[in-house]
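*Asks:* The data blocks that follow each hold one structure.
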Structure P
């Protein structure tokens with residue numbers, strides 16, 4: 001994947017995450033800028049999502065750890081390095097852990 005394609009995919013993904021947060025029904029604030037999306041929860045904990053252009057990855061930093069996602073062109077989604085779980089599924093779990101309630105971000 002070239003850098004331009006990655007940038008467009010990453011931007012579309014960040015926008016989709018923002019929309020999913022808006023639609024999930026849980027009080028999660030977010031702020032984006034410079035390729036970084038910060039989710040903030042009522043308990044003041046945060047999840048940081050950013051793009052790593054040189055590696056063509058999306059990185060997520062949550063209380064539970066740091067995670068790297070690669071784009072799966074066949075399935076047209078981002079998958080966790082190692083076990084292959086889909087990004088939105090992982091984010092829903094990370095957000096649920098930090099929000100203290102179920103967060104469903106769909107896909």
Structure Q
């Protein structure tokens with residue numbers, strides 16, 4: 001498993017539009033065979049900050065995800081909504097072992 005945490009800081013006036021676009025992207029993303037999980041979380045004490053927790057079955061799945069139309073639509077839609085460029089951190093699963101998610 002390969003896990004990405006994508007951090008997004010959204011301009012306050014775009015919070016709801018960002019949420020809608022990101023939920024739509026996540027709903028499409030979980031339909032991809034290589035995506036095991038795709039969570040959208042919003043920081044409780046600062047609603048302008050989000051983390052997308054993306055869990056992929058392998059590295060190839062991350063490449064395929066970035067080739068989808070829903071990803072391209074999402075990226076084009078939210079870019080101007082961001083207060084700063086999004087960042088990401090990559091993790092490898094340690095435990096539990098792959099349980100066929």
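Bear in mind that the values in this text are calculations on the coordinates, not laboratory data. These numbers were taken from a predicted model, which means no experiment stands behind them. Cβ atoms are built from the backbone, for glycine too; each structure is taken alone.
*Asks:* P, Q: which one has distance in nm of label points 7 Å out along Cα→Cβ at positions 40 and 56, as calculated, at 3.5?
*Replies:* This figure was derived from P.
*Asks:* If relative contact order in percent (Cα under 8 Å, 6 or more apart) computes to 44, which of P, Q did it come from?
*Replies:* Details: P: 20; Q: 44.
Value 44 for relative contact order in percent (Cα under 8 Å, 6 or more apart) corresponds to Q out of P, Q.
*Asks:* Give the label, chosen from P, Q, of the structure having the highest value of distance in nm of label points 7 Å out along Cα→Cβ at positions 32 and 64.
*Replies:* Numbers: P: 2.3; Q: 0.9.
Of structures P, Q, the maximum of distance in nm of label points 7 Å out along Cα→Cβ at positions 32 and 64 occurs in P.
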